[in-house]
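See the structures that follow.
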Structure 1
Amino acid sequence: MTTTHPMPGLPVRGSKSGKPIMALFDLLGRSWSLGIIWQLSDGTPATFRQLQDRCETVSPTVLNKRLKELRACALVDHDGSGYHLTPLGRELFEMLHPFGAWSTTWSEALQEQQDS
């Protein structure tokens with residue numbers, strides 16, 4: 001059986017080793033994976049349409065594909081109220097969250113560099 005999503009133990013983009021970190025990087029490097037996780041991070045479930053609105057420019061095809069991958073990787077799930085992060089997805093977001101503040105600092109440093 002072939003999978004369409006990165007799986008630890010199987011070769012992924014950029015790595016033949018199948019190391020879990022490389023499978024994670026492959027998954028998170030796919031278009032809109034991080035955006036979907038970020039948009040679900042507030043804990044409010046979202047229907048497909050609501051999530052598409054939150055993600056602004058994502059196409060329905062890409063959103064559907066990413067949601068399938070994130071669900072298969074146990075980061076996102078769906079219940080009667082919509083899509084939401086699983087406990088693993090929330091744990092991952094908590095580790096990613098500090099990148100938001102860091103990116104602001106980085107942006108400001110780049111702007112200062114351009115201004116000088």
Structure 2
Amino acid sequence: MTVAATFLELARYWLLAGAGVALVFLTVGIDHIDEDAQRAFVFRILLIPGVLLIWPLVLWRWYRLKTTADDWRTRYRPPRAAHLPAAVCLATTLLIAVAAGLAVRQSWPAEFAPQHLSEVKQ
């Protein structure tokens with residue numbers, strides 16, 4: 001079996017597992033987690049591609065919400081705490097990239113005269 005065939009087979013099994021999770025979660029689980037999703041059947045259809053791809057995360061969040069291990073007050077604290085360092089890092093990287101680009105900029109040779117590649121027809 002080639003490497004490409006192995007990757008395709010693994011992707012097939014991943015999507016099959018995701019289809020099983022999507023079937024169970026979108027028919028039974030979403031009603032217990034999100035009361036706003038009750039009787040929102042078109043919304044559930046839109047979630048199918050995402051659940052197929054990130055089904056381990058869906059299972060983990062479903063478990064956390066069902067066991068009330070998730071504290072809503074601290075849910076977004078870690079991402080928010082990372083915003084300032086990420087912004088400083090991106091700004092610093094941008095400044096370094098611009099400075100490096102200006103530092104290694106090549107100057108055009110002054111003695112070079114442009115030449116026509118073909119005769120100009122008039």
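Out of 1, 2, which structure matches -21000 when helix-only ellipticity at 222 nm (-39500 (n - 2.57) for each DSSP H run of 4 or more, over all residues; to 500) is calculated?
Of the structures listed, the value fits 2.
Out of 1, 2, which one gives 9.1 for mean projected area of the Cα convex hull in nm² as computed from the coordinates?
Computing mean projected area of the Cα convex hull in nm² on every structure in 1, 2 gives 9.1 only for 1.
Starting from the value 4, 20, 27, 29, 18, 2: which structure in 1, 2 was P(r) over Cα pairs in 5 Å bins from 0, in percent, for residues 42-97 alone calculated from?
1
The numbers here are math on the coordinates, done by the rules we state, and not lab data. Because the structure is a prediction, the values reported are computed rather than measured.
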